[in-house]
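See the structures that follow.
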Structure P
Amino acid sequence: MILVHWNRPEVCLATLHRFRAQTADVALAVVDNGSTAKNLAILKAGLAPDVVLLEQPTNTGFGPGANTGLRYWLEHDSWEWAGVAPHDADAANDALEVIVDGLATQPDVGLVSADVGDGFTPVVQPFLGAIDAPQTKSEGFESGDYAHGTLHLFRRPCVEEIGLFDERYFAYCEEADLGLRAKARGWRVGVMRGAEVRNPMVKTPHPVVDYLQERNTLLLLADHYGPRQVLFRTGVSLWQLISGPFNPKGRNHFWTAKSRILALRDAALRRWGRPPPSILPNDPGPG
C-alpha cells in the first residue's frame, strides 16, 4: 500500500496507522513528494521501521509520485496487488480484503478502486472527458472506464502489460488515461462496491485543480479519441470561460477564469506536466 505524501506528516502517519489495521495482509510505503525539511523530519520520526520511505526531491505530482512507489513494488516485491492513495485517504478496515478477495476469481480485472460512496461510476465520455454515471450495483465489482485515485489497486500482470501513469498529466485524469489503456488491452476496470473509502477534502488550491482538469481533459481526448472530440471539448471550455462570470450557478466550485485561459493555452501548445507558477506561487501538492 503506497501513500503519496506532501507536507501533511501527522495526517499521513494517521492514515498509515489505519491501513496497518486492515484485515488483509499489507506492506506499507510512503512516497514523499518534496515536502519541506521540517515536515519530512516529522514524517520520518513517526514512521515504523518496516515502512518503506521513498523520497522525491520536488513535488512531481500525484501520478509521477505514485509511479515511484509502483516501480518499487514491481522491482522489489512479489505481491499480486499494489494500492495507491493520497496521504489522507480514510478506508474502512476491511476495504483491501473486500477488493482482493472479491476479485480472486476474476483475473481479468486489472484496475479497481474502492467505493467513495458518491453513488456514481467513473466513465469517460468521448466528447467531454471523465464524468460520473449513476452506479448500477450495491455490492461486488462494477465495471467502469477507470478506477479513481482515492484508493486505487493495480494488478501486477495488468501493470506489466500497460505500464504506469502517464506523467504528462501531473495530477487529474491520469486514472482515466490508465483505465482506457487497460480496457484497450482487454482488462476490466471499475469499482468494488462494499469496499468503503473516503477522501476528507481536496487540499490542492482551486485554480490548480481547475487548470489541471481542463488541460488534462483535452490531453485525454486527444490521446484516446481524436481531433473532432478535442475541438468540441475546446468549444465547451470556451463557452464556460465566457459565460462563467455571468452564470455562477452554471460553473463548478473550482472555476477560475485565469486557470481556464492558461489550460486552453497550454493544451494548444502541448505543455504538460507541472502547472505554471503564475497560478499559485506555492507548490500545489499531490492532490
Structure Q
Amino acid sequence: MKVLLVFAHPEPRSLNGALRDVAIEELRVQGHEVRVSDLYADGWKSEIDRADFPFLTPEARFKPAAASGEAFAADALTPDVKAEHEKLLWADALILQFPLWWFAMPAILKGWVDRVYSYGFAYGVGEHSDRRWGDRYGEGTLAGKRAMLLVTAGGWEEHYAARGVNGSIDDLLFPINHGILYYPGYDVLPPFVAYRVDRLDAAGFEAVAERLRERMRTLGTIPSIPYRRQNGGDYLIPSMQLRPGLGDPHAAGFALHLNETTAAKADGEDEIVAVPVEA
C-alpha cells in the first residue's frame, strides 16, 4: 500500500516523533510506500483566509466554501493545498497523528483539514436529489481508501471510558472519525490511542511501540468501524434521519450511526489495546 502520514506535533524529539518513526519503519518493513506531511516542520498555514484565493477582488465578500469551490474548479488553489490533494489521491491509506489537546486535534491539523478539504474535492460532490444527498458518508472522492488516527492523551484510559469523567474516547473522536474521515469516503479503522502519556518509561515505550508495529502490520486487514452509509437506505432523504426501526428506539447519540449487524459480525475480533505513552 501507499500510506500518507500527516504528523501534527511541534517537537520532532517528542514521543510522538518516536512513534511516528516506529510506524514509518514498520510500514516500510512490510513493503509499503510512505510519505509524510510534517505540518509544523513544513510551516503549514493553518487559517483559511483571502490569501488562499488571490483571484478575489478587494470588494468581493469572502465566502470560504464558494471561493474554495471556484478555485478547485479552476485549478487555482494554492500550491501547498494542491500538493496535499496529490498526496491524498496517491495514498491508499491515511494516518492522522496528533496529541489530544483540549479534547481535540491541534489547531494546525484542523487548519490542514479546513484548507485541504476543498469544495469539489472532499465535499460538495455527487448528485443531490430525492434519492441521494451527495457522495458523502461512505462515498466520495476518497472512497475505497483506509484511514486511522494515531493519538496520544494525557489522561488515564479509565478517564476516557464510557463512564469516565472525560467522556468516551469513541465519542470524543467521532467528529474526526465520522465527520472528517468517513465523510469523504474513507473506510475508518479503529483509532490507536495511548493514555497517561507523561508517565512512560523505556519499557513502557517498547511495549507501546510493539503494539504500534502490530497495528501497522495489520493496516490493510483490520476491520473498519461499521458506520452506516448515508445513501445505503438507512437514512431518510432529504431529512437524513435514521429510518424508524433502526437502532435502539430509546437511544440517541453517536452510537446510532453504527450498523449493528455489521458490528455484530465483527464482534470478537482482536482489538489493538493502547498502553501508556508520553506525549
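Read-outs throughout are calculated quantities, based only on the coordinates presented, and are distinct from any laboratory measurement. For clarity, every value in this text was computed on a predicted model and none was experimentally measured. Cβ atoms are built from the backbone, for glycine too; each structure is taken alone.
Just checking, which of P, Q has the largest value of distance in nm of label points 7 Å out along Cα→Cβ at positions 107 and 139? Don't skip to the end; give the middle numbers.
On the way: P: 2.7; Q: 3.8.
Largest calculated value belongs to Q.
Let me ask you something else. I have 43, 35, 22 for Cα extents along the principal axes in Å, for residues 83-186 alone, calculated from one of the structures P, Q. Which structure is it? Intermediate values should be presented prior to the final figure.
Values: P: 34, 30, 28; Q: 43, 35, 22.
Of the structures listed, the value fits Q.
Another question about this same structure. Upon calculation of distance in nm of label points 7 Å out along Cα→Cβ at positions 131 and 219 from the atomic coordinates, which of the structures P, Q produces 3.8? Present the calculation step by step, with values, prior to reporting the outcome.
Details: P: 2.3; Q: 3.8.
Derived from the structure labelled Q.
Have a look at P, Q and say which one yields -0.36, -0.97, -1.18 for log10 I(q)/I(0) by the Debye sum over Cα atoms at q = 0.11, 0.21, 0.27 Å⁻¹, for residues 51-114 alone, as calculated. Walk me through the intermediate numbers first.
Values: P: -0.32, -1.07, -1.35; Q: -0.36, -0.97, -1.18.
Working through the options, I get structure Q.
Can you tell which of P, Q yields 125 when volume of the Cα convex hull per residue in Å³ is derived from it? Let's see the in-between values first.
On the way: P: 125; Q: 146.
Answer by label: P.
For which of P, Q does helix-only ellipticity at 222 nm (-39500 (n - 2.57) for each DSSP H run of 4 or more, over all residues; to 500), calculated from the coordinates, equal -8500? Write down the numbers at each step before the final one.
On the way: P: -12000; Q: -8500.
Working through the options, I get structure Q.
Taking FRET efficiency 1/(1 + (r/R0)^6) of positions 43 and 171 (r between Cβ atoms, R0 = 35 Å, to 0.05) as the criterion, which structure among P, Q has the greatest value? Spell out each step's value before the answer.
Values: P: 0.95; Q: 0.60.
Largest calculated value belongs to P.
One of P, Q was used to compute mean count of other Cβ atoms within 10 Å over residues 59-66, and the result was 11.1. Which label is that? Before the final figure, lay out each step's value.
Values: P: 27.0; Q: 11.1.
This value belongs to structure Q.
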